Every structure is written in C-alpha cells, then in structure tokens.
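Peer 1: Structures for review follow.
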Structure 1
Amino acid sequence: MVPIVDTDVLVIGGGGAGARAALSAAESGARVMLALKGLLGRLVVTAARARRESRGSHYRADFPATDAAARGKSLVARQAEGRLELALTAL
C-alpha cells in the first residue's frame, strides 16, 4: 500500500530552484514535500539543510550571518548504509 501524505506544497526536483522554492515555502509556514530523483537531489537538499550560515547566493533567513569558522572549508558528503553523512572539511 502506498502511504498518503498530506502537504501544502509539493516541489518536484531538488536542484537549486526546487530546493530554494521548498525552503521559501517552509519558511512561510507551509508543510512541504520535496520529491527527488536520485542521489544528487538528496545531496543538494541535505547539504542546504545542514548549512548554518548565509554565504553568497546561499541565503538562509534563519541563519543570516556568515560563519567565519566555515570560511575556506567545504561540505563533503559520503553515502554510508543508505544515508548521506556530511562533514565540514578544509580542502
């Protein structure tokens, strides 16, 4: 049986525009469902949600300041046992 999900907004695609649309809707109080295809879509959304700062075009209303400790580091992801693990790493 397929589960039924009740949502206010359904965004199809987790690329930059889809992720931004989903975040904007969620920040406005909507219940959002983001439908992704494949690992890359999951990676984009997971990384965007993990970011706790704003930098350049990556703006988060809930974290408007830039984190100086994150400067010069990259968010590195790896897949382990079906989960995405993220780490902030100096490259």
Structure 2
Amino acid sequence: MMDVAVDLVRSGRIADIALAVVAIEAILLGVTAIVTGQHARLRSLPHLAAGACLLLSLKAALIGGPPTAVLGWLAGALVANLIDMPSRWRG
C-alpha cells in the first residue's frame, strides 16, 4: 500500500487525480448554473482555477520540471486569486 502512495507522489499522478476532481467540480458548477439559472455559482471558477494552478505547480515540482514551470503555475494561481478577490470582498 505504501508503495502505491509513494509511486503516486513521485510520478506526479497524485496531482493528476486532484486535478480530475477539480475539473469535475468545475463541470458540475457550470451544469448546475445552466440548469438552475443560478449564475452566481460561477463566481467560484476563479477560485477553482487558482487551485488547479497550484496543483499543476505541485506536479511540475514533483516530476522535476523546470523552475520556470513551477513559477509560471504559481503566477497563474496569483492571477486567478486576484480575479477572485473582489467577489470575496463584495460578499
């Protein structure tokens, strides 16, 4: 069991699994917004994008990617958070 966990981390597949969950959540939010007409739910998308960027940064670091890849994904997370912040301030 421990070998599987170690392999998931070393290969970066743990980040892929988490990204799949984030993608499913984004799809469900979009479908729910369309079906119910509650488009306010879409305000969560920048927050999900920031999380996805952090996961991609993690994957780049785990698989030994170039530092520019790690920094690029971190910058993407920053931009997504900056987009998300005004909606959080409004409530």
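Peer 1: One of 1, 2 was used to compute Cα extents along the principal axes in Å, and the result was 45, 33, 16. Which label is that?
Peer 2: Considering all the candidates, the number was obtained from 1.
Peer 1: Out of 1, 2, which structure matches -8500 when helix-only ellipticity at 222 nm (-39500 (n - 2.57) for each DSSP H run of 4 or more, over all residues; to 500) is calculated? Write down the numbers at each step before the final one.
Peer 2: On the way: 1: -8500; 2: -28500.
Only one of 1, 2 returns -8500 for helix-only ellipticity at 222 nm (-39500 (n - 2.57) for each DSSP H run of 4 or more, over all residues; to 500), namely 1.
Peer 1: Figure out for me which of the structures 1, 2 the number 19 belongs to, where relative contact order in percent (Cα under 8 Å, 6 or more apart) was derived from the coordinates.
Peer 2: The value was obtained from structure 1.
Peer 1: For which of 1, 2 does FRET efficiency 1/(1 + (r/R0)^6) of positions 35 and 75 (r between Cβ atoms, R0 = 35 Å, to 0.05), calculated from the coordinates, equal 0.55? Spell out each step's value before the answer.
Peer 2: On the way: 1: 0.95; 2: 0.55.
It traces back to 2.
A short reminder: the numbers here are calculations on the coordinates, not readings from a lab. Everything numeric in this text was worked out from a predicted model, so none of it was measured. Cβ atoms are built from the backbone, for glycine too; each structure is taken alone.
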